[in-house]
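For reference, the structures are reproduced in the following blocks.
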Structure I
Amino acid sequence: MILGVGIDLVEVGRIRDSLDRLGDRFARRILCQAEHDYCFGHADPATHVAARFAAKEAVSKAFGTGIGTEIGWLDIEVVRLESGSTRVQLHGSGALLMERRGARILHLNLTHTARYASAVAILEG
C-alpha cells in the first residue's frame, strides 16, 4: 500500500548560488559525509547537490512532514549503488518516522539536467 508520495524540483543555479555564497557551510548543513564526498568529487558539484536537495525534500513530502521538526536534512541520506541507482538510508528521526508510519520501503528516483534537478519518493507500507 502506498503511504505517501513526494516530488521536488530544484533549480541547479539556486543551489550553485548558495554554494558560492555560503560555501561548505551550506553543503554540510544538508549533506551527510558520504554525500558530500560524492558531490564534491565531480567537476560540477552543484548539479549533484541539487539532486540530493530535491531528494531530501521529496522524501520529507512523502512522509507528509516537510523538512523541519519531525525530520531533518541529515536524517535522510541518498546512497548511490554500484549500478548507478540510488536508495535512501534514514538516520535518527528519519528511521523513527519510518517505523511510526508503518512503512517498509522508501523508493527514490532522481534526475537532473544542467538547469534542474528533480526527485520522486514513494513511501510504501
Structure II
Amino acid sequence: MYINHWAVLVAAISNLLVGAIWYSPALFYNAWKKENHLTDEDIKKVNAGKLYTISTLLSIIICYNLAAFLGDSKTDWIWGTTAGFLAGFGWAAIIFAIIALYEQKTVRYIMINGGYIVVYFTLIGFIIGIWR
C-alpha cells in the first residue's frame, strides 16, 4: 500500500476551497442559508478558527481513508476519480440524504449538500489518484 501524504494534505485542504466556492453567493449560499433558516448575523457568530480547524482535521481523516482504499499500485487518476465519485455518491451523499429525510429536511437541502459531498469526494479521488 502506498499513500502520498502530500496528496492527502492537498486533498484535505481542497475541502476549504471547494466549500468556499460551492457555498459562495455565486452558487448556493443564499439557498443554503434559506434551507437552514440562517441569517448573515447567525453566520457571523460562528468561531471561524475553530470551524476551519475542526473541518480541516476531519477532512484529513476522510482523505487518509480514501487514500487507504486507493493505496494499490495500479491506482491512477481514472480509478481515483471513479472511486471518489462512488464513495461520495454511493456512500457519503446517500447516508447524508437518509439522515436528512429523517430530520425532515427538504429535497433542495439534500441536493445542495449532497452535491457538495459528491463533488468533493470526486475531487479528492482525482488528487489522490493522479498524485502517485
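If helix-only ellipticity at 222 nm (-39500 (n - 2.57) for each DSSP H run of 4 or more, over all residues; to 500) comes out at -12500 when worked out from the coordinates, which of I, II was used?
I
Assign the value 37, calculated as relative contact order in percent (Cα under 8 Å, 6 or more apart), to the correct structure from I, II.
Values: I: 37; II: 41.
Label of the originating structure: I.
The value 2.5 for distance in nm of label points 7 Å out along Cα→Cβ at positions 45 and 93 was derived from one model only; which of I, II is it? Walk me through the numbers before you get to the answer.
Details: I: 2.5; II: 3.2.
Only structure I yields this read-out.
Identify the structure, out of I, II, from whose coordinates Cα Rg over 2.2 N^0.38 Å, for residues 5-76 alone was calculated to give 1.38.
II
Between structures I, II, where is percent of Cα pairs over 18 Å apart, for residues 53-108 alone highest?
Sorting by percent of Cα pairs over 18 Å apart, for residues 53-108 alone in descending order puts II first.
Since every read-out is calculated from the coordinates, none of them should be taken as a lab result. Remember, it's a predicted structure, so these values are computed and weren't measured experimentally. Cβ atoms are built from the backbone, for glycine too; each structure is taken alone.
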